[in-house]
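Pasting the structures here.
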Structure P
Amino acid sequence: MDLPFSYQQLAIKISEVFTHQEDYQLAKHIQEFKNGDTYLGDFLVYFIFESHGENPPTFYTVNSPYDMVTKKAPQQALVFEDGKLIFNEDYTEYVTVRTGVMDGLLLKALQVKSLTDKKILYLGTGPVAQHSLKALKEIYPEIIQVDFNNRTKDSGKFGDIAKELDITIQYVDLSDVSTYDYIFCHTSSLDPVLTDDHFKQIKQGALITTYVTMGSENGEIIDAFYDNTQANIIMDWEQTPIMAKELKRAMDSGKANNVVVLNDVLNGNYKSNSNARYTLYRSVGTPMQNVALLKILLQK
């Protein structure tokens, strides 16, 4: 897909919306469907209401049904204004774009100046990882090498994109993750990919990003990672624990007793714990990301 905007533009717009959340009324709802204890699917809906004073407001919505038969989550975006439907498009591919840009956006928010000599590991090489790699190269053009791990050991389209970007890639097993500065998790696994052995290996000062896994009780990492004695924990917004069930368990148990939201990082109100071993970012997708991307599309 040829994007009508740059990843830099999208990252800036998402940051702007996050830091001006008070200008919107935002909601995210998910309805799960089960047969007894068996998870069948869900319906996810994002709502955004933007007031314009005496002028008509703008209503944004992104709707996504997901089922365990096809394991697909098509998304449709609608925008209404002045009593009219002004935007109605398939949004499915854009979801992977706005999720993929978050790795680079977060690094910038954490004031990472350069990725020179930094070791990067991608877990998963699907569409989100592909957009993450493109965005990372655009934001940090100095990167020349990344490692990856996936189920097939085949780099596929991820490898083609890396070649186009002059980035060398190599497959690695996960027997030793102790040397990585950045671990970006973009898998579709329903079970943790980073386990207890990996938890013990994480490098001092490392950053781990992990994203939503639909229908999973666990996410991509084991619960042990969510421990404020070990980690600075950042979540994308206040509703993250609703879908990130492993994070909610850690918060309810008191292990994750100091979780900050991304907005605090973007606003400069974040002070990391220097005694923590690593930083963990848990994202589930937000209305702020969607409204930022839709605003850009509406201007095209």
Structure Q
Amino acid sequence: MAVVFVMDLEALLRYINERRVRIQWNGCFTSGYSSVRGTEPGIQDTFFAVASLKMLNAASPDDEIVSFIQNHEHLDLNRAYYAAGCLRLAGCIPELNDGKLEWWYRGEHHEIECFIPGTPLIRYFEYDLYGMYGSSIFSSSLGTLLKRLKLGAVSSGEEMDGIVRSALLLLEGSRELVRAHISLEILDAIAERGFLVKLPESHIKTLSRLLESCETVRGYTPTPESTTETLESTYAGCMIARRLKEREPPGLRSFVDLLQNDNGGFRRSPFGGISALEHCYLALRVAGRDRESDSVR
């Protein structure tokens, strides 16, 4: 039986809308979002806000979001990744060509120069860097590899084979749910590029054991040695459980509901913390809202 969540969706929607920042840029009004009041909107926060609105089947200012993005003169890898996500949510088909993010919107062509690192993709497995782009769950070196793949990074079949082998090796010995989840996402991104990727049965069993060792009554801990669930680890655990078609913790609903602050937003820990738009996105994904709407993957 599917878990029914009782989160206050009206308060959540109010929180997201209150984080909308309208600015005048090059003579036009545009909109973006910021988790921190009084600060300029950011593309990353804007993606999490718009994706959440889509999952809530609520109206989003797509025209102004596209205008907000196109008024940027250049993007780094992180902003290019989330800009592409915003554009897809607005109905565009963004593509990365010759160092430029290109798309069509309402019959008009747009492009922005992007700085994409030239680091060989396989090298990202040699790093163990977190916080590269803030405290996001997707900010590790593996997250950077995933972003480059999602943006259409071109690589040889030999390097792709090496990435598959490295991802499988990491999964084989992983004791961290978030790293395991990102590794699976990397394998999915490679498969989407037309490469044959098969998850061995032995890896499925290893993942299942890791999931079981991190599971609590109400969520998932980051590692088997941890004692406290976080929103990030619970999100990663739920994504893996759904992939393996395994049951989710019976107290998952109460855990997610516990993370909603009085202002309607979500925090990452049951012990307190400020609301953030990314946390709202993760909470909605854990609650299965993305499975109720085709707008967000």
Structure R
Amino acid sequence: MTNKKIGLLQIATLTFFLTTSSFILFFKNIIKISKNDTIISIIIGSFLTFILFALILKLRKIVKFNKSFFNIFISLLLCFVFIYLLISSTNFIKASFLSSGNFYSILILLFLMCLVCSNKSYRELASLSLILFFIFIPLFCINIIGSSYSLNITYLKPYFTSDIINILKGSLLFLFYVGSPLLLILFIPYSEIDGRKRQDKYLYLALISGVLVIIIQYLLLYFSCSINIINSYDYPFMLVINSLASTFILGRFSYIISFYLLFSLVITLSLILNIIKQLGLSIYNLKIQD
């Protein structure tokens, strides 16, 4: 008999990609506010995110989406979120990978990709996240090794040079950008996950891993460019990828390596579509046949 429940590694990797999904698109806002103290904002924001995540893990065991009016409201809200993220992701792909491409062509292709990924159950999407995670690891490691050649310790500046209010604003933005996607876990039924007694530990490890990836990405960026240069880019993390262009053989493969930045976007957009579909079906007491 086939196990139709979501495995612990599957839900963990799904959580990992949710954690890292927004920093590529919106992290520039934190850097512009906190400047050289961004790492402090990240640390405080990470602590706040863990508090929110603990609340999410408790709520997901008791919250049930079984009221039609509430499901309709959540579905409409998620539709707006999906459209906003889809447009933001399309802008990122166009600016970073396909500058000569047509915006609407990229948008349609991205939408169709996410539609295909969300075609079935949460379990299949979690399985896809596990596969992408094993592709993510070597690409991310290669990115770290290649980027290390362009690091410069002279970019290290004194901390606490920004106003404490700006540091706290940066922390709250970090909480919003990292914590908001994690709310999607509430919609995955607790009963559909295997090994329920151990899943919280796996999810915490996934969150820690995601935050560490964000911190490493930021430190690679921080020690590669001045804060003025970083603030002049809409997608500053691409500066780290661009630094690979001057790194022996990796220069030819820099854009292939950078594909790992897209995994979390595709997973998050696909999960939102999946949740909208599941909520829509629940309104009419229907379910997807595996």
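Looking across P, Q, R, the calculation of semi-axes √(5λ) of the Cα gyration tensor in Å that yields 29, 22, 21 traces back to P. A value of -14000 was computed for helix-only ellipticity at 222 nm (-39500 (n - 2.57) for each DSSP H run of 4 or more, over all residues; to 500); which of P, Q, R is the source structure? Answer by label: Q.
When distance in nm of label points 7 Å out along Cα→Cβ at positions 22 and 182 is worked out for each of P, Q, R, structure Q gives the greatest result.
Bear in mind these aren't lab numbers, they're just calculated from the coordinates by the rules spelled out. This one's a predicted model, so the numbers in the text were calculated from it and none came from an experiment. Cβ atoms are built from the backbone, for glycine too; each structure is taken alone.
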